[in-house]
Structure 1
């Protein structure tokens, strides 16, 4: 749909419907079945926000797309980190108040984009819907390389984010003599990804998105491999190490999205971004559940090593794009 209709309009509709599903949790409670349905619906409509937002950026920027997506994903990173910051202040907001506030912000965001950001000058309207389009985009060699690189990156990203407070709490359990605010440091470790995204965006203007994505994913892989030593590190070495990991673990994300947009057929950019993002988020389910198993069995010392296959696969998939100097 995003390739045939106005991305800004789709963004608005999904933002409003997602916000509505959010508040229905307490407006129309119906037990666990209703709760799961509302949360599923909210996630469904989120798929019309993040990838569609990238499509809007792709319609407005050509050569500078890497920088634009760096800022866009950087904003996502700050939003992801914000709840940890609120918790660090000791805020005791009622959960319904949080849902209402988030829903209002989502609605304002949707309305702001619709009113302030018209369809971009580089938008190319898609043709009639073709069920085979999503298969056809994966037949494009460079798109496939970019998408597979993104999938490898996603195996690591959200699992790392989810386990940051768990890792810090486990470190404190092993070293109770060292005191630090777990929520505040969780915020900082995630939020520093904003710097990685924006820095990578500006560097991509000269070096190209493939090189930036490959470099940041390689550093993130090194962090994965070193994770077996984190519980033996002095506290501030640990925190510094986690900041470096947080900087690079997401810094490659906007550049993978840039590569995806630039290698997909122009009339299917929106669909290509949506399907690659959807598959990428699906991948995270398995890596999170895998590490959850090790957490439940009190084997966290080795758990983060299971993130290693993601960056290795991503680097292998992305390597051919390094030779394509025209991809920026």
Structure 2
């Protein structure tokens, strides 16, 4: 095997491990649904993540404080979108939808990011975005209605599916703003201050809860430990390395593995069955995402014919 192929296969391990950890976090979200309040687990996972990153980030951040200070408002909004809003909506969605559905919705983030980039950044739409968007919408419709689209008009869609779609939209907006602003900070420093901002944002909703719902229980402690360490610190490291070595476009394609890994874990850990509509709807939705990522030809609009007179 050529050396370049071996190197490529080794580099691919970074996003694959990141997606495997992300799928574990989806299962943790489902396990937490009736164990701890969404605000509480979001808060405590941030507490743990900030504590762990405080071991190795602050010294370098202090040396780089002149570059960090002007970026704090942007980092605050980014942290709110990705680490507070996305997580809260995900945990709330887990109460009324399946891990497989959550994973498919999350895997739509690259497509939603591209669509938002067209609207907010003025990027040129591609043929893949148009075709992939339609394909993903049809697959998503089949998935969330369990293969019976007619139930959409009878109120048969789970609120959790809609919440998870909103969560994915928030994360897509995060990606667009990250690209637009170019904060220009080392990844760990950016992640650290986003986490601190998200932690501060969570203080308000947490203060609205009864004290009994704020404190972790024995059952929720392992979930917080996974979410705050593996999902919030180790996962970003592997993903950032993957982006660095493979590039953001190639790396984002690996998100298509998220439903596969999650469904495998959900069957074993949660006993969730995989139905035909999961395979059909999820497969079509992910095919749309893959199409949008790979078919980069600019979208051509037909020009109205001109009538000439001589």
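Quick note: the coordinates plus some simple rules give every number you see, no bench work behind them. What you see is a predicted model; the values in this text were computed from it and never measured. Cβ atoms are built from the backbone, for glycine too; each structure is taken alone.
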Legend entry - If relative contact order in percent (Cα under 8 Å, 6 or more apart) is computed and equals 42, the structure in 1, 2: 2
Legend entry - Structure responsible for -21500, with helix-only ellipticity at 222 nm (-39500 (n - 2.57) for each DSSP H run of 4 or more, over all residues; to 500) calculated and labels 1, 2 on offer: 2
Inset, instruction - Using the calculated result 3.2 for distance in nm of label points 7 Å out along Cα→Cβ at positions 29 and 253, pick out the matching structure from 1, 2. - result: 1
Inset, instruction - Taking distance in nm of label points 7 Å out along Cα→Cβ at positions 61 and 261 as the quantity of interest, name the structure among 1, 2 where it is greatest. - result: 2
Legend entry - Winner on mean projected area of the Cα convex hull in nm² once structures 1, 2 are ranked, highest first: 2
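Which one of 1, 2 has distance in nm of label points 7 Å out along Cα→Cβ at positions 45 and 293, as calculated from the coordinates, equal to 2.1?
On the way: 1: 3.5; 2: 2.1.
This figure was derived from 2.
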